[in-house]
Structure I
């Protein structure tokens with residue numbers, strides 16, 4: 001069940017990327033589009049968290065746990081990492097392209113997830129770094145490389161941008177672990193997501209402020225309501241991932257969600273293609289290859 005949810009929300013991420021990408025083009029600002037996405041998601045969370053008594057109590061539990069050292073302050077800062085991720089994404093993608101950014105992020109995710117599981121940073125406990133788990137991580141990275149291969153010709157190599165993407169990719173695994181720890185204490189994925197969106201929106205606002213100092217032009221907001229669904233989709237991703245991370249562990253979650261992202265991208269290209277080429281055979285093969293990496297990882301878990 002947890003595995004299915006991880007693939008499902010990974011697929012939703014592909015839809016979110018398509019929506020936020022279109023919003024970014026419409027208003028001519030990646031950071032502004034990201035801030036709009038965070039704010040729309042946060043509005044839904046405000047309604048849910050403060051409108052439901054159980055969720056209000058969970059939010060109080062989080063702050064009380066920090067005061068009484070049941071949770072350390074850094075454990076509730078997952079949203080800060082998310083904010084930095086989106087900010088770096090908005091800055092580096094125009095420099096190196098989506099393909100290289102994606103490869104760098106997945107490389108950071110898979111490598112750091114092994115370490116995060118090793119030290120037991122997530123509530124799923126410690127998991128040894130073994131050869132099957134390393135192979136699964138490497139196969140996933142190769143799968144993503146194959147999937148985005150056609151777009152590499154439009155990418156530009158820039159070491160600083162690549163390193164920045166790699167670093168924020170590393171942070172994604174840490175964010176998932178942090179969120180899992182908060183849910184383990186608060187018993188609420190929504191209250192955890194509320195903090196994530198609040199902190200993420202704050203970081204993006206600061207980044208947007210710095211960009212505004214240098215000159216910032218934002219176009220008119222589009223009238224299509226569906227273009228603003230990226231925020232609510234992000235809400236679902238953060239809440240569900242925080243809830244299921246304990247049952248899966250960080251590496252397995254990353255493998256499954258990346259598979260979902262590729263499958264979601266495949267579905268988007270089939271239903272609403274953005275270019276004349278249609279569905280890429282590279283994307284199909286890369287998606288199928290990620291399934292083998294999951295099989296490797298899950299087989300090891302079963303034997304263990």
Structure II
């Protein structure tokens with residue numbers, strides 16, 4: 001790394017630059033950022049060009065940090081610039097943190113200076129993975145609105161910031177509400193498992209369950225004319241997206257809302273067991289936050305997700 005335009009100076013004496021005992025000092029964050037950039041570029045001159053500083057200004061910032069740390073971070077010579085062992089260790093430690101700060105700051109800034117961003121929150125992580133995320137690009141292209149999707153099972157608080165809440169079990173009171181779809185329950189397995197169990201009574205099926213929705217299996221069993229206690233539970237999983245992965249591996253039969261397994265049925269990765277689908281007691285809802293600054297894009301999103309669920313291959 002060439003540094004021919006940097007005059008040689010000896011490394012500072014570590015003992016002469018240690019902070020004074022009894023006088024705690026703040027980390028010189030400006031100098032820290034300059035150090036990270038200098039380590040990335042390998043040149044004080046190029047670092048200065050990147051940050052809008054003079055070469056001597058970069059050198060002063062680095063010297064400030066070295067003085068605060070009490071040891072040199074760079075070896076300087078007329079032929080080049082390189083990190084000391086301490087400088088390499090320090091750079092490896094702080095560079096990821098600095099990159100995270102920069103990226104997070106850019107994302108936050110883009111919400112006010114960049115294109116419109118619709119904040120969508122859902123209490124249904126499995127629906128988000130199976131339906132929302134795979135189709136988001138179509139909504140974004142059609143409406144020229146970026147979407148940030150977050151999941152939370154907690155009831156929204158007064159100071160939470162989002163535009164749309166997609167849920168099955170939460171309620172925003174007097175907020176504008178959209179009914180998206182009723183729930184339909186279906187028993188599925190891999191085609192091989194389906195052939196194996198389709199002529200056996202359901203009481204013998206090795207069933208997989210999602211502990212986040214214990215009501216589903218009970219509703220399905222009751223409408224199939226049997227009690228849930230007569231069924232054979234093969235394994236349980238915290239959420240449906242985990243139970244679906246298990247079903248895809250051939251671990252057993254899964255009773256699930258049809259929307260969550262629609263794409264897998266359409267692709268032939270899962271097959272339905274020969275029983276009538278039953279209507280569940282749950283409904284999918286969307287609420288528009290009363291303080292949303294984007295009510296029109298929020299309504300467009302609700303209209304879009306309702307259409308997506310209606311057009312689902314398993315609907």
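Laboratory data are not the source of any read-out in this text; all were calculated from the coordinates shown. Since the model is a prediction, treat every value here as computed from it, not as a measurement. Cβ atoms are built from the backbone, for glycine too; each structure is taken alone.
For which of I, II does Cα extents along the principal axes in Å, calculated from the coordinates, equal 55, 52, 35? It traces back to I. One of I, II was used to compute relative contact order in percent (Cα under 8 Å, 6 or more apart), and the answer was 38. Which one was it? Considering all the candidates, the number was obtained from I.
Looking at structures I, II, which one was FRET efficiency 1/(1 + (r/R0)^6) of positions 91 and 211 (r between Cβ atoms, R0 = 41 Å, to 0.05) calculated from, given that it came out as 0.35? Traced to structure II. When helix-only ellipticity at 222 nm (-39500 (n - 2.57) for each DSSP H run of 4 or more, over all residues; to 500) is computed for each of I, II, which one produces -13000? Label of the originating structure: II. Which one of I, II has distance in nm of label points 7 Å out along Cα→Cβ at positions 99 and 195, as calculated from the coordinates, equal to 4.0? Answer by label: I.
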